[in-house]
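Just so it is clear, none of the values below were taken in a lab; they were calculated from the coordinates. What you are looking at is a predicted structure, and each value in this text was computed from that prediction instead of being measured. Cβ atoms are built from the backbone, for glycine too; each structure is taken alone.
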Structure P
Amino acid sequence: MVGLGPSSHDILISYRHLYRALLHAVQFSMPARFTARDQLRDAFRKGDPTAFNQEKINRTIQFLNLAASETGLEHRIVKNLLRTNNERRQAYILQKKYRKSLQAELRKTSMIHYDMTVAMLNDTLGLCLR
């Protein structure tokens with residue numbers, strides 16, 4: 001049975017492990033845990049199941065466990081990723097509400113460098129952070 005993707009059970013177990021590690025990494029803080037939950041849900045719902053990589057997920061869980069154990073570099077990275085995602089989501093809601101397209105375009109292009117930096121971090125460490 002070569003070429004079969006991961007089973008739905010493997011995906012569910014990985015989701016639960018990642019979610020638990022995220023909650024511990026953000027220390028169950030109020031805005032961060034909801035942002036992390038929504039981001040993880042989007043990744044698993046909209047993501048490509050053939051791109052499932054258990055090794056990357058294991059490294060990410062290990063990274064999140066390090067972020068939970070002490071307030072070092074890993075903790076600050078997770079905290080800033082979630083803060084940036086939360087601010088992006090709030091800006092998107094405001095943009096839809098007030099229809100300021102020029103300001104939205106400037107905000108969108110200003111985040112390109114940030115997205116590229118996160119992508120390089122993922123490639124270098126073999127993680128799956130967003």
Structure Q
Amino acid sequence: MQVFEKTITVTEDDLDDLNHVNNVRYVQWVQDIAKDHWLAYATPEILESYAWFLVNHYIEYKSQALLGDQLILKTYVPKVDGVSTIRHVEIINAKTEQLVVLSKTKWCLIDTTTLRPTRIPPVISELF
């Protein structure tokens with residue numbers, strides 16, 4: 001299992017009326033890190049033939065993040081099964097090492113020609 005990560009800094013655009021990160025922004029970051037992970041390892045041929053469709057999303061807010069906080073976004077896919085995967089995302093405050101968000105999302109692989117679910121081939125499962 002491969003862990004993919006990146007670090008971001010909270011900006012004013014990320015804040016809500018209470019001056020902490022808006023919950024909707026966390027959902028966007030979960031989607032962004034999943035896409036970044038996929039694009040970092042998928043070949044042009046894979047990208048042309050396959051795409052991911054979000055089936056469901058679970059997110060648990062553990063603590064808040066504030067303006068200027070550096071956040072480490074980590075994602076990994078512990079298991080590939082049939083046409084779907086469960087992707088885990090952790091968002092951690094880089095300074096305090098406190099868990100801010102924990103997320104699990106179910107993704108279904110689709111064939112870009114038929115737009116139908118397709119079994120995840122070894123060439124893709126090996127990417128994770």
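One of P, Q was used to calculate Rg and Dmax of the Cα atoms in Å, giving 16.1, 53; which?
Computed on structure P.
Out of P, Q, choose the structure whose coordinates give distance in nm of label points 7 Å out along Cα→Cβ at positions 48 and 80 equal to 2.0 when calculated.
Clearly, the read-out refers to Q.
Determine which structure produced the value 2.9 for distance in nm of label points 7 Å out along Cα→Cβ at positions 40 and 120, calculated from the coordinates; the candidates are P, Q.
Label of the originating structure: P.
Who wins on mean count of other Cβ atoms within 10 Å over residues 16-23 among P, Q, i.e. which is largest?
Answer by largest value of mean count of other Cβ atoms within 10 Å over residues 16-23: P.
Computing helix-only ellipticity at 222 nm (-39500 (n - 2.57) for each DSSP H run of 4 or more, over all residues; to 500) gives -6500 for which of P, Q?
Matching structure: Q.
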